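Nothing in this text is a laboratory measurement; each read-out follows from the coordinates by a stated rule. Predicted, not measured: the structure shown is a model, and the values here were computed from it. Cβ atoms are built from the backbone, for glycine too; each structure is taken alone.
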Structure 1
Amino acid sequence: MKSRELLIFDVNETLLDLKPVQESVGSVLEGRRELVPLWFTTMLHYSLVTTATGKYQDFVEIGVAALIMTAIKYDIILSKEEALAAIKPILNLSPHTDVIPALYTLKEAGFRMVTLTNSSKIGVATQIKYAGLTDFFEQLLSVEEIGIYKPHTRVYEWAAGKLNAAPGNCTMVAAHSWDVAGAHRAGMKTAFIARPGQHLFPAFPTPGMVVPDFSKLADKLLEL
């Protein structure tokens, strides 16, 4: 692939391992780890509500509110301070073990690489620095800059414009079906990382690539 083409990476769960957050959230939900996916989907749901209603709120604020809602649903007493403390580990996550070797390979092959996340600008900068990934990416893009959450198509169109690239010359890489669907609708190429527990939504178009990890992603990209 030519060096001018862009790889755009989602951050949470795609690049970074969310286990520490899942553990801390499960802990404040009285050890009920099975409620963690409900918290995460509630957070995503209300991020879309803020987009639909035109009133942007910080992703962590939404996460705290969603965690309190989840606790209330199951009669668990949880303060705002406790919820915030449970989510705080999201700033200090390690990359999945397959990420760094693949990013080295892709960078050496001449790919341009950026991130695009629902996290805040300060949040993603903190995350990427902690994970030791800063040198791989030329930009860290956050939806905070436009006040609209993924997977709204305008987010991907904005990202392509920010990078002076046509959407068709960008590949969105994510471990979330909704993320690659939004990028596809915006005209981008897509690659789905099938992390454990992540599945494609059958009603969406099949991504251009479906791979189990970053090693296979690098192999596929280098074949093009």
Structure 2
Amino acid sequence: MHIYDVEKDGLRGLNQTLQEHSQRSEHSQWEVINPKGSHAIAVGLNGKIDVTVKGSTGYYCAGMNQLATIKVDGSVGPGVAENMMSGTVLVEGDASQYAGATAHGGLLVIKGNASSRCGISMKGIDIVVHGNIGHMSAFMAQSGNIVVCGDAGEALGDSCYEARFFVRGSVKSLGADCVEKEMRSEHLTLLTELLKRGGCNAKASEFKRYGSARKLYNFDIDNASAY
């Protein structure tokens, strides 16, 4: 286990060190201490490296991640796992706005709550939130899955495409072209696996599924009021 002290050795040195080690053939493990809310911690990693951040972080933690496993023993600021391609990001606390934004793959697990715009413009990521998510989550979500064990805020899935949203609690309102959909056997199987990967004890049968009504894919004057 390697230990890096952000307060002592600086943020620039941290990311340079992690990126260099992520390119090596050996699978190394790192513990990052004294993050003190620093921005852009553990960004741009491109290899099988394990990083545990002992404390809360600022903006864009674990952004552009590929293959790495990053755990934050605290909460994160806006844009955690933004544009992630693969790997796993685990947040033990809460996440601020646009968690998992534009991400193409991988798994993001948030043990607490996520704020507004969670999964905005997501393109293939799986997001599992143990708590609640805020308004405008999954806006223009293209593909992937969001699992919410708590409640969802206003305008869930506004203008979404083929992404799937599973919510156990209440949904304050659905966005344009987002509707409740049938929960078929294949969705129960998928959700059961996502709950297992996300470390959730909830049962798939307790959730409802939401997704696109597919009325806004192409402009139609009869649907103009829905835009």
Task: Parent structure of the calculated result -13500, given that helix-only ellipticity at 222 nm (-39500 (n - 2.57) for each DSSP H run of 4 or more, over all residues; to 500) is the read-out and 1, 2 the choices - done: 1
Task: Among 1, 2, structure where Kirkwood radius over Cα pairs in Å, for residues 7-70 alone as derived comes to 12.6 - done: 1
Open item on the list: For relative contact order in percent (Cα under 8 Å, 6 or more apart), which structure out of 1, 2 has the highest calculated value?
Closed with: 1
- [ ] Consider the structures 1, 2: one of them gives 14.1 for mean count of other Cβ atoms within 10 Å over residues 31-38 as calculated from the coordinates. Say which.
- [x] 1
Task: Answer label among 1, 2 for the case where volume of the Cα convex hull per residue in Å³, for residues 159-198 alone, calculated from the coordinates, equals 51 - done: 1
Open item on the list: One of 1, 2 was used to compute semi-axes √(5λ) of the Cα gyration tensor in Å, and the result was 29, 19, 16. Which label is that?
Closed with: 1
